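Next up: the structures, one after another.
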Structure P
Amino acid sequence: MFRRLDADAGDISFRFNDTEIVARQGDSVAAALLAAGLCAIRATPVTGASRAPYCMMGVCFDCLVEIDGVGNRQACLIPARNGMIVRRQTGARDLL
């Protein structure tokens, strides 16, 4: 039903928490995480409920993660790149 636009793109890898994720060149971080079977990529600040990427175009903010030490990054808008460190965002980001 769904297929990648460029099936011949090279593979890259990055870390999500303690897991190595293999993605295709050109994937967004959110697309790579979903393709790897990871859905719950953040927790809400009030209830701690798990959230997954929803709109995949930067409107809903359900895919917020920490990327290379910077919080509140929208995983659906950030291209995955080799060696990046992505962490699950739990609650609101500190304002330091």
Structure Q
Amino acid sequence: MAARIFRPAKTAMQSGLAGMKAWVLEFEPSRPQSVEPLMGWTANGDTCRQVRLKFATKEEAVAYAKREGLAYTLVDPKVRKPVTKSYGNNFKFGRIGQWTH
């Protein structure tokens, strides 16, 4: 069974960084999903897709995968560069862009 170790990205619905500190171990799907013929719902017999393990550090997640004999892929998060914005820059003399009032 293959697993993927990653840190989840921030959702578009939040402005803070809460929930981004934990590392997650997820299992890769072993078979594709299918459409159930009676109701048309998406069906899958792979129960490992329901398992998400959270760890405080990357080292703990890697140690768990090695201890359990799991083949894993480590996905490092992209470093986020903060953009400094100021409301006062909207009224700055010589600012780039047109004032539209």
Structure R
Amino acid sequence: MKKILLACAAGMSTSLLVTKMEQAANAKGIEVEITAVPVDAFVDNVKDFDIVLLGPQVRFKKDDFQKIADEYGIKVLVINSMDYGLLKGDKVLEDALKEL
């Protein structure tokens, strides 16, 4: 099972995106665990996931977070702004799985 971590500023809109991503995974029969946390919790959680997706509003953290994630061999990506804003969970899930 793949484990995807979403990190964002506060977590409200990202929680909605997680729900959409889980629905897309269930519809396709994909086993995946998706968790959303605020950026403050990134360091404590990163090691437990296969990939990290950042909300567009915190894209400025990508380089710093990638340095930390590199210690665990984990890739950090920024979610496409349009996909994030339109809550395209299927597209965000697809992009994450392609990277894995």
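Each reported figure results from applying straightforward, stated rules to the coordinates on display, with no laboratory input. Keep in mind the model is a prediction, meaning the values are calculated, not measured. Cβ atoms are built from the backbone, for glycine too; each structure is taken alone.
Brief remarks follow.
- Label whose coordinates, when Rg/Rh (Cα atoms, Kirkwood Rh) is calculated, return 0.97 (choices P, Q, R): P
- Answer label among P, Q, R for the case where distance in nm of label points 7 Å out along Cα→Cβ at positions 34 and 82, calculated from the coordinates, equals 2.6: P
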